[in-house]
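These are the structures, in structure tokens.
We did not get these values from a lab; they are worked out from the coordinates using the rules stated. Being a predicted model, the structure only gives us computed values, none of them experimental. Cβ atoms are built from the backbone, for glycine too; each structure is taken alone.
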Structure 1
Amino acid sequence: MTDLMFRGGPVFTATATAPPFPGAPDAVLVRDGRIAAVGAEADVARLARPGHDTVDLAGRLLTPGFTDAHVHPVQAGLERAKCELSEVFGLPSYLERIAAYAAAHPGRPWIDGGGWDMAAFPGGLPHREQLDFLDRPAYLIQRDHHAAWVNSRALELAGVTAATPDPPDGRIERDPDGTPSGVLHEGAMDLVGLLTPRPAPADIEAALLDAQDHLFSLGVTGWQDAIVGSYAGSQDNLPAYLSAAASGRLRARVVGALWWDRTRGAEQIEELTERRAMAGGLFSAGSVKIMQDGIAENFTAAVIEPYCGCGPDQRGLSYVDPVLLRGYVAELDRLGFQVHFHAIGERAVREALDALEGTSPAGRHHIAHVQIIEPSDVPRFARQGVTANLQPLWATHHLQMDELCIPFLGEERSSWQYPFADLARTGARLCAGSDWPVSSADPLQGMHVAVNRTEPGGSVHAGYPTAGTPFLPGQRLDLATIMTAYTAGSAWTNHDDEAGAVAEGRRADLVVLDRDPFTLPPGEIWTTRVAMTFAAGEAVYERR
């Protein structure tokens, strides 16, 4: 295999802590899929074998490949092949796209897909009648994947009426007379979702490979799939990963977070252990995903004090009994599983931290989202060795935040949101992810938000009046810190000690950016794009 030398530009190694990175190298040599040398160009050039290939950086930045520590590629790939709404905003645009999809696919028995935004509707709630123009049942998953918008035909087929009770882990939104309005929250999604057409195994694998191509185009060379299993009517995506890994079509390093079924208990751990043993190649399955609560916008995020204006009992949902949770986590930890929590509300974050108290640091356990953290719990991340898994794109003044979160969280609790800087100051280890398709998979957009706490240009929310007003600016991170979270931090969380840094002996997962974002004004970080992506020294993407 021919040597490959990168020269003529700065290198972000993810091993230094802050710019200007004294002694930063300007050349990297790759041999047999690994980094053979890092340093000054003249020194590195002497080590290159005759006939080596060269990438002239021409002042562009070379970084480690990005690792997305919380993403749903299969779901994203499937949505890209269906009625996909995330690229537009507002009811007129949604209806136009839905009608066009229905006309283009007259033979499909359901109109399904997703990507609608709660902020596009008064109170965050669309209505079934808005979809009743369709000649078929409709099931459209909300952008956050915590609710579904359905029409009257879908409710009729599912037998969901005013007499249908709410499931324990969800809620049927209702009109004043009790009739289901067309929005199903959390576990109630399955009432209709389980009736929608099931994709064939070939469709699921094709969705995975389409998502892999998209992630490569954004510099993502590894990820943790945050749900490997069946959730909200979805099909198990484990077979797709096993097939793609066995055939060599999976070229990224992937950890599957096996789904914890919250309707069951410790008896499922034996099955999780069996599923872990099935993995191989570039796919491993040593993580378990526990969703401890919902989201703040529909009042299912678990909070300590009641939501403002919602009654004394409205404190959200803890999907797993916190007392039982400790025993489950202790057993998973004993068996060598990593635990990957979803926790949005401050009570859920505390319940996750309580459950992780005393677990082994070797598990590299992490809590994703951490939207609200009660201040006394922030130092516990560092003290307990729990990684904070950040989704930076959410930490802005978008309409959903200003109209559906802050008024119901209250002033004090709203100030506890996305405390990235506080976590860093107290010594917490940080990793980062996108939650795609909930939000953009582009790490550079996430970095922009982490640094500026404002919407990046080009976002569907960029036109919102306060999108350029920094959201809790005291919680900003510097670019080096958040880039390290997306590289070294997330690779570490994935137990991938061969990636995440530009250093001798590491695997040559590398990204060439089209400019050096460290030289840009902070407000222009979002303009940076990926020019080339390399996985184990082989080009997997080149921007044309």
Structure 2
Amino acid sequence: MANPALPRRLAAPEPGWTETTDVLVVGSGVAGLTAALHLREAGLHVTVVTKVNIDDGSTRWAQGGIAAVLDPLDTPAAHAADTEIAGVGLCDPAAVRVLVEEGPARVRELIRLGAAFDRNPDGSLMLTREGGHHANRIVHAGGDATGAEVQRALHEAVRRDPWIRRVEHALVLDLLRARDGRACGITLHVLGEGSEDGVGAILARAVVLATGGMGQIYSSTTNPAVSTGDGVALALRAGATVTDVEFVQFHPTSFVTSSVTSVQRPLISEALRGEGAHLVDGDGKRFMVGKHELAELAPRDVVAKGIHRVLRATGADHVHLDARHLGKEFLEGRFPTILASCRAAGIDPVTDLIPVAPAAHYASGGVRTDLAGRTSIPGLYACGEVACTGVHGANRLASNSLLEGLVFARRIADDIAAGLPEQATPAPAPGPAWVVDPAVRPGLQAAMTAGAGVLRSASSLAGTAEALTELAGTRGAPRVDAWEATNLLTVAATLVLSATERRETRGCHWRDDFPAADDDWRGHLLTALGPDGRLTDTFEEMA
């Protein structure tokens, strides 16, 4: 299979300015801001670098909620069991145990920060259910605007702290490493004014990656435009190990409408199905009944595959979600965001079927970390969607993502606060340095969607690898869109390599030519970028 050469660093001007901080956090979603707040509690100076504005990441788009054991009748063991079932044998039990046992306390901390979750008339938290859960354990806010409320609460807490420095409109470029290999800062490009305009460097005693996902490698995604895999690409160029990148979760129900012309599609929350909405085909028949014990509430990979089979059999570009029987009053009270989005496109869920189809949603893999969020590079941490903590395995359980960000951000802060080295001097960066022409982006997205999307095979992946190799030969000049396109190429090539190697179907990795799970593949593919710019995969069996 073609394996394109990739840059070891991005071509960019030398830094024209430098700042220093104790801890640098790259990303401003739930993981990044939570880490920043806990680091400040430990008395450390923190700088948060974010790509656009501090509230423009994926967190604010999360509609469903946060999964946590907050009902006295629920148990961490039950939450762990649901998580591991969804992960299809690849979850790290220790990481799952950390998530479910520490999660409730982290949610209560969020409430103390000011996050206002929906409550019952008696004042208790209103809990609902989503796909793969066997209990009501999802807290939500504003009906279907949980992410926006979480982002608001964290953003306000950060703004109140004068010792959290915020650098907005900044694209991270490459990791700076000391001569002993330890992370000691980053280079970045800031669209600012004065001394911080252009490429600069921020030196730090520890670096936390919280850059989110990579959904923009596909033609249709629920991710915002900023989700270009920057953190995973940076980590690979720096020499870190990434894992499980072949497991990209496609949300079963993105909104299909001709009025949406961008790559990002509106999300139709799983919570709508949790409240009783049904999936139906073009003839109005419920096609998930009998396919899984939970029907429409099966784990997301199962539902996405069920929809894809219908689309492949009928040639349609969407199926429908039927929520009409839930009634106007309930829908407007529980799902105001979804109703507003649909009505703006001429669809009223109170009276109409909602056209939906799978779209790239969440990367279950990422930069490999331990239970303290440490990567394979000393001083470099990762949390949130950019990280692979071992929690999600081959498929993320619904609403575990915000929880993972809360839990592991706290663990990272605790580990950093336990002892930081003195600031180190960056060593010369490795080469070669180059970027691709930003014009490759649409072709890359089309190739990934056609050959490495919901359904994959040896031939489709080989075709995608050939396309990526050709695109990699198109060089460009250093600028923001070229840096982003190069990051997309890097993570796309990583995904295609691992998806080709994993010759089985497991979780959200579906191989048409290997339709069953295989115990020989019960393990993880660890990917690294070699000195020659070529990716390599190493298989590690589960313990």
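Comparing 1, 2, where is mean count of other Cβ atoms within 10 Å over residues 80-87 highest? Evaluating mean count of other Cβ atoms within 10 Å over residues 80-87 on every structure, the highest lands on 2. Supply the structure label, taken from 1, 2, corresponding to helix-only ellipticity at 222 nm (-39500 (n - 2.57) for each DSSP H run of 4 or more, over all residues; to 500) with the calculated value -10000. Matching structure: 2.
Where is distance in nm of label points 7 Å out along Cα→Cβ at positions 256 and 304 largest, in which of 1, 2?
Details: 1: 3.9; 2: 1.6.
Once distance in nm of label points 7 Å out along Cα→Cβ at positions 256 and 304 is worked out for each structure, 1 has the highest.
Suppose you compute log10 I(q)/I(0) by the Debye sum over Cα atoms at q = 0.13, 0.14, 0.27 Å⁻¹, for residues 360-415 alone for every structure in 1, 2: which one lands on -0.27, -0.32, -1.09? Derived from 2, not from the others. Once relative contact order in percent (Cα under 8 Å, 6 or more apart) is computed for every structure in 1, 2, the highest value turns out to be that of 2. Upon calculation of P(r) over Cα pairs in 5 Å bins from 0, in percent, for residues 48-135 alone from the atomic coordinates, which of the structures 1, 2 produces 3, 10, 16, 16, 13, 8, 7, 6, 7, 6, 4, 3, 1, 1? Traced to structure 1.
Here FRET efficiency 1/(1 + (r/R0)^6) of positions 352 and 480 (r between Cβ atoms, R0 = 25 Å, to 0.05) was calculated and came to 0.35; which of the structures 1, 2 was it taken from? Only structure 1 yields this read-out.
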